[in-house]
Structure 1
Amino acid sequence: MHTVLITNGDVDHMSGLIGLREMQAVRVLATAEILSLIEQNPIFGVLNRSVVSFEAIRLEEPFELVPGVRATVFAVPGKVPLYLEGETVVTDLVGEQTVGVEIEGSQGERLYYIPGCARLTPALKARIAGADAVMFDGTLYDDDEMIRQGVGVKTGARMGHMAMGGSDGTVQAFKDVAVKRRVFVHINNTNPALREGSPERRTVEAAGWEVGYDGMELQL
């Protein structure tokens, strides 16, 4: 049986589950808060419960992700999904709605998967220090790039994401964090760092970052 771990309740994090409806045996793991969003939406009723199981995982409690590999989810600053926003939006909530994942290999290797994050807090810095790899939120390069390109009206900060560049961006924030390998993931199609040879791509690579791509695999 395959395992799917969901770290956020946004549409782009959960909609892929619908493609698993053709009687595929899947174990779906998520926090209770995220699972409740699945249960409340009737479209996920297409998933056949005889072959698809849903299991709630708790923050800071290790669990077996796959045989021989342990994982722990932990809260990172983020926000509720767009479809649950009210009049007042808090973009750096800390709770079950946005989580990172610590994955520990059989020899003690540590990989962190954090596809959504509004702020790199001192506690998060301390947690990931010394990791073998970190896969981190790379949604936008500039905070206002979607507005400048005419494809949106929100900044990255408003959407609960750090920008790669800028004085308060991810590249700068990670300068003093000891991580062996750092990879940007969850990259928006407006992000110029996706283009090989672009100034933005050269900047992040010069800072020791890799830009993730479809099918990319990391081995611990």
Structure 2
Amino acid sequence: MAQVTLEEVKKDPEVEVLIRQGNRHLEVLGYTEHGHRHLSLVASISYNVLHRLGYPQRMAELASIAGYLHDIGNVVSRENHGQAGALLAYRILSRLGMVPEETALIMGAIGNHEEAYGQAVNAVAAALILADKSDVHRSRVRNTEPATFDIHDRVNYAVEHSFLRVEEKEKTITLELKIDLGISNPAEYFEIFLTRMMMCRRAAAFLGCQFGLVINNARLL
């Protein structure tokens, strides 16, 4: 058994196909971008969350691998894509030679990142939840006609900048957003993302931190 790295996972042909095809499926269904941009960003943020909180290097790398693979289940179906993705990840990571203990952590994280039922069952899962739910940005919107935006398109498009700030000494994890109020407003953000924010609060608590939300320099959580 080997210590599988994020770079190995990224270079795997099967992973590439699952990501590309899953993202195409979601485009047909009208969802925002869930391809390489989103997955690479979530992988990076997941790593940074655990790294900045002082977790072992390997645990942080496992979080990055979970972040990169967390949406591969979209190739099967959007509904329960976390559970489908966990099973696909098991097959891929086992083939690459990852030890079962590490594979199990990643499976638990991927299988628990959906809003409907997800929970921070381990540190990798907590980091993944925080990273995934903090990726709100106009670059994810695929609809090119603003006049036809639904509320999800409008809220994402309104976000000009997002950053997940992790402060180890203060034990805080804060999502900082800059929103164009001419496009959307914080009330709409909460209307569609309140469940995500509560999920992030629980994930931060699992890591021994408080979760906060700051929009246009105003603290809302």
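One of 1, 2 was used to calculate mean projected area of the Cα convex hull in nm², for residues 118-205 alone, giving 6.2; which? Traced to structure 2.
Upon calculation of FRET efficiency 1/(1 + (r/R0)^6) of positions 94 and 182 (r between Cβ atoms, R0 = 30 Å, to 0.05) from the atomic coordinates, which of the structures 1, 2 produces 0.85? So the calculation was done on 1.
Out of 1, 2, which one gives 29.0 for mean count of other Cβ atoms within 10 Å over residues 126-133 as computed from the coordinates?
Label of the source structure: 2.
So helix-only ellipticity at 222 nm (-39500 (n - 2.57) for each DSSP H run of 4 or more, over all residues; to 500), computed for just one structure, reads -17500; which one of 1, 2 is that? Comparing all candidates, it corresponds to 2.
One of 1, 2 was used to calculate distance in nm of label points 7 Å out along Cα→Cβ at positions 14 and 102, giving 2.7; which? Structure of origin is 1. Quick one: distance in nm of label points 7 Å out along Cα→Cβ at positions 70 and 198 came out at 1.9 when computed from one of 1, 2, so which one is it? Computing distance in nm of label points 7 Å out along Cα→Cβ at positions 70 and 198 on every structure in 1, 2 gives 1.9 only for 2. With Kirkwood radius over Cα pairs in Å derived from the coordinates and found to be 18.2, which of 1, 2 does the value describe? Corresponding structure: 1.
Where is relative contact order in percent (Cα under 8 Å, 6 or more apart) largest, in which of 1, 2?
Values: 1: 14; 2: 18.
Largest value of relative contact order in percent (Cα under 8 Å, 6 or more apart): 2.
Work out the source of 123 here, i.e. which of 1, 2 gives that when volume of the Cα convex hull per residue in Å³, for residues 46-133 alone is computed. So the calculation was done on 1.
Since every read-out is calculated from the coordinates, none of them should be taken as a lab result. These numbers were taken from a predicted model, which means no experiment stands behind them. Cβ atoms are built from the backbone, for glycine too; each structure is taken alone.
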